[in-house]
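Have a look at these structures, which come just after this line.
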Structure 1
Amino acid sequence: MRAAVERSQALVAFVEDSRLVDVSDGIRALVGDDEAGRARAALIALVASAGLATEGQRARVEGPIVDASGATRQVAFELTVLPGDDAPRILAIGHDVTAQLARETDLARRAMTDALTGLPNRALLADRIGQALLAAERQSTSAALIVLDLDDFKDVNDTFGHSAGDAVLREIGERTRRLLRESDTVARLGGDEFAILLPPPGDVVSAMTTAGKVREALEQPLTVGASVVKTSASLGIALFPQHASTAESLLDHADAAMYAARRTGSAIALYDPENDMRSASVLTRLGEISKAIAAGEFDLSYQPTVRLADRRLLRAEALVRWVHASRGRLRPTEFLALAERGGLGPLLSAWVLRTALERCREWREQGIEAGVSVNIGLRELFDRELPSKIRSALSASGVEARALTLEISEVALRNDASRVERTLLALAKLGVRLALDDFGTGTASLRLLQRLPLSELKLDGRFVSEVCTNIESWSFVRSGIDAAHDLGLEVTAEGVEDKATAYVLERLGCDVAQGAYFTRSPEAFEPGFLRAGELDTAPLN
């Protein structure tokens with residue numbers, strides 16, 4: 001038997017009195033022939049660690065051994081104490097499990113990392129968030145989580161292909177990782193969504209600073225093959241324990257903040273329960289809005305849109321108001337965004353469209369050739385049935401299509417611009433006018449505007465109101481007017497409140513204006529007022 005053992009390539013050895021007394025060729029190849037060698041000592045120590053001493057005892061041991069060539073091998077042995085008169089004699093039969101361990105390690109790594117970017121995945125992130133929250137509790141401090149989602153990433157895949165999209169995701173992950181500390185974690189959650197964990201002390205200042213740096217880095221152009229790709233992202237921040245008490249709720253709230261940043265166009269948002277559609281207070285308010293729609297508690301006011309050259313009324317924008325039983329007439333800023341987030345936007349928008357067209361028909365029956373403008377929300381733009389709904393509303397009202405202007409916020413173009421473009425093309429075929437509202441609040445490029453079937457560009461009132469007092473606003477308004485005219489668009493200035501602003505706008509070549517200057521209040525406006533001299537009709541110059 002001894003000769004058979006010695007000729008075997010298997011790992012077989014007899015250990016007695018802390019010595020290898022009989023070994024196979026496989027053991028000899030592993031530990032060498034030097035009786036005092038480190039490899040032999042390591043193998044003997046591994047066997048001794050089982051603590052076997054009594055005949056018949058069995059055990060299994062596993063551990064690393066630096067073999068005779070200097071390579072580290074992982075070995076596992078089944079040990080049995082054999083009968084003997086003197087010191088215990090142990091039979092060790094083993095296997096080299098180095099390759100198996102490597103495979104298991106690789107599988108474990110793959111289970112915790114994203115295959116595309118090599119970053120931690122959602123499972124590993126969840127584990128690290130849990131550890132960070134425990135540390136924050138012990139230290140009585142906070143931890144922060146940032147969730148970021150790329151804007152319009154679908155356009156990258158559609159334009160450049162999925163291979164290019166994958167390259168962009170890898171570069172986004174690498175750029176983000178380079179900005180962080182070694183203790184921070186950047187993970188890919190899936191698709192074009194990533195998360196950044198700032199362990200204790202991750203406070204609001206460090207989170208906002210990090211988010212700002214990441215956003216700035218992601219806005220730098222990427223080169224993919226022969227193409228240059230520009231990206232942007234929306235980022236949401238949630239803090240423990242201020243906003244969440246568990247790892248799961250922290251991730252959920254950071255995600256909710258990210259969607260709030262996208263909806264508002266702010267790019268970065270801190271979690272606010274008022275913007276969380278799952279919070280009790282928000283659900284209560286949504287219930288109130290739903291009941292108000294059913295009870296007919298909404299009303300429309302109209303703001304005139306006037307051609308600057310001759311003060312002719314062109315159209316009036318329909319502005320929805322909630323006639324609240326206890327709070328009076330509420331402006332859209334107090335309910336509209338919540339209604340849209342809660343899925344009530346389409347229902348309210350349908351009522352606004354129907355009511356505005358009915359009023360427009362009444363004006364025309366009175367001999368007033370004024371059109372009407374209504375706003376279209378993001379959810380409606382993603383509705384494939386929107387063109388048919390507009391067609392039906394026009395048909396029911398008897399108002400011709402060119403009298404209706406649909407206004408789309410520039411911020412909406414940040415959310416799947418290609419899908420919005422398809423909807424606008426379908427709407428344009430109906431013959432309605434399309435206006436880009438709130439220009440200056442988003443990131444729409446002139447190239448994109450050139451593709452859209454727009455008739456009108458509306459300059460945001462925040463710039464218009466400062467055109468007489470702020471050189472940057474004046475420059476923006478002038479550039480916006482020139483760019484729109486180059487694209488063949490009519491330019492409307494929102495928020496005109498006085499004669500001086502109207503004068504400057506006309507000098508800059510603006511076509512149309514609307515605002516408080518042209519009527520005492522939207523609630524008091526009727527088109528007949530313009531004919532009756534409600535406006536100051538003195539020449540602007």
Structure 2
Amino acid sequence: MSTKPLAAFDANVRLGRLANSRGPWFRGADELLAAMDELGVDRALVYGALAKESDVLRGNALLQEQIQGEARLIPCWVGIPNREPCRDLIARMREHSIPALRLFPQTSHFSIRPWCCEALAKALSEEGKVLMVDFDGPGWSNDGIDWEGIQQLCLAVPELKLVVCGVTMASPPNYEAFIRQCPNLHLEISELVSPGEIKRLVEAGLGLQLIFGSNLPKRHAGAALTMVGLENLKAEARDLILNGNLQRLLMLSEENEPVVPIREIPHFPDVVDTHVHFGGWNYSAAASGRPADTVRDMDRCGIQSAIVTSLWSCFGEVPLGNADVAEATKAFPGRIYGYLTLDPKHPDEFREQIDRYRGDPGFRGIKLHCGTHGIRLNDPQCREILEFANEKKIPLLIHEEFDLPEWKDLCLSHPDATFIVAHVGGGGPDHAPARELARLSRTVDNLYFDLAATRNFYGFLEDLVELAGPEKILYGSDHPLMDFGFELGQIFFSGIGEAEKQMILSGNARRIFKLN
């Protein structure tokens with residue numbers, strides 16, 4: 001067995017600015033390498049933003065100019081099938097020692113199916129080149145990948161080394177049906193965030209088909225690094241995912257020592273997750289969401305306590321879900337606390353639920369999921385619950401569409417309630433709603449937000465801390481939809497101070513929810 005230090009080889013990194021991006025971007029190799037040094041990433045397979053969005057020829061040439069002489073940055077050109085003769089493209093890739101080609105079928109409006117891509121796939125295969133396919137999907141809970149086309153291409157060109165980028169939590173039912181018959185298919189894991197899915201694939205004998213990627217600079221590399229690092233994998237399997245599999249596909253030398261060994265995942269003695277669910281969700285290949293399984297995952301990732309709502313309650317079976325949470329708080333005292341989930345549209349039911357669990361020490365807050373329950377916070381039907389929380393000084397976790405004036409009025413008119421906005425208000429890639437919310441929380445004492453399912457935009461947490469202050473931010477994972485480690489990673493690997501990290505990881509939660 002190799003005694004070399006464990007290293008990370010990132011298969012999914014972009015150089016250059018996208019047209020609609022407001023987040024961080026790397027202007028050149030120096031900025032990218034500095035970020036890799038900070039994150040503990042030794043090497044990266046890099047493509048160019050200009051080649052993706054506008055001009056593959058000029059974009060690929062620009063990438064070559066930007067990373068020339070940087071051995072840690074491996075160029076990945078962007079291509080479009082049938083734009084030029086395959087032999088000409090392959091000749092230029094050979095001339096410039098380009099080991100991989102990346103296709104964006106959605107962005108460039110072409111099909112990945114053999115009738116469109118087989119000639120290119122065969123040409124790449126004959127040269128031993130890797131084909132990266134990125135459908136640039138719509139989101140973490142959706143699967144925009146043409147799996148039928150991927151299967152057809154893998155079977156049509158069985159020697160082709162094909163990597164699908166951006167595989168999501170919604171993808172497993174699709175790839176599960178054929179991944180074993182296509183050993184040339186590989187999955188890049190930057191969005192494969194369902195708890196236990198990576199381990200499940202490894203134990204199924206598919207570990208050689210998993211490729212570490214981060215999607216820098218859109219995503220934070222610390223998220224995927226922590227997710228893999230906290231998974232219960234043997235060292236050899238972890239090394240293959242983080243480094244060896246991509247190195248083998250690209251046919252790169254294994255002799256060189258890593259310039260940047262992988263960073264050790266830090267340990268914090270106290271972590272409280274303020275956004276956890278029991279139950280399953282059909283959109284994802286999530287773990288069971290049963291209390292015992294959740295606690296085992298908490299142990300694996302160093303989570304001391306979790307505050308939980310049931311997915312059953314977030315949908316139509318509110319009393320059933322609350323009863324499940326109540327039972328778990330008694331089965332795992334000090335580890336599991338609950339939100340009492342209420343649907344404002346059903347006053348007789350929510351009054352009965354409040355009466356039933358009034359005084360139950362296991363419940364420490366109220367959850368309103370306005371999205372699934374189809375109601376806005378300014379609806380008069382919410383008034384009774386909000387006034388109850390204000391009178392009893394109860395924290396409320398609220399999943400609601402973002403509306404800055406609405407949140408301000410809500411907090412100021414209920415000053416004794418604590419309002420926690422789930423998912424930082426649903427901030428998207430440009431972070432604009434979240435930034436507005438963070439600025440508001442700086443001036444409104446009872447307004448907070450959690451980080452659950454924020455998808456770990458690179459540099460996002462540092463911006464939030466600067467705008468809102470660390471005392472307004474709560475760690476949350478959205479488990480079992482998201483792996484605990486994935487959401488911990490952006491905190492562990494962030495550039496904020498250790499004291500600020502501890503506030504976000506547990507200090508704020510213990511204060512707000514009065515946890516011992």
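Before moving on, here are some points about what is shown:
- Test item: mean count of other Cβ atoms within 10 Å over residues 230-237 calculated as 22.5, pick one of 1, 2: 1
- For distance in nm of label points 7 Å out along Cα→Cβ at positions 150 and 358, the highest value in the series 1, 2 is held by structure 2.
- Parent structure of the calculated result -12500, given that helix-only ellipticity at 222 nm (-39500 (n - 2.57) for each DSSP H run of 4 or more, over all residues; to 500) is the read-out and 1, 2 the choices: 1
- Comparison across structures 1, 2 (criterion: mean count of other Cβ atoms within 10 Å over residues 38-45) gives the highest value for 2.
- Each of the structures 1, 2 was assessed by mean count of other Cβ atoms within 10 Å over residues 206-213; the largest value belongs to 2.
- Structure from which 8 was derived, relative contact order in percent (Cα under 8 Å, 6 or more apart), options 1, 2: 1
- Structure with the greatest value (metric mean count of other Cβ atoms within 10 Å over residues 190-197, set 1, 2): 2
- With Rg and Dmax of the Cα atoms in Å derived as 35.6, 124, matching label from 1, 2: 1
- If distance in nm of label points 7 Å out along Cα→Cβ at positions 134 and 158 is computed and equals 4.6, the structure in 1, 2: 1
A short reminder: the numbers here are calculations on the coordinates, not readings from a lab. Keep in mind that this is a model prediction, so the values were computed, not measured. Cβ atoms are built from the backbone, for glycine too; each structure is taken alone.
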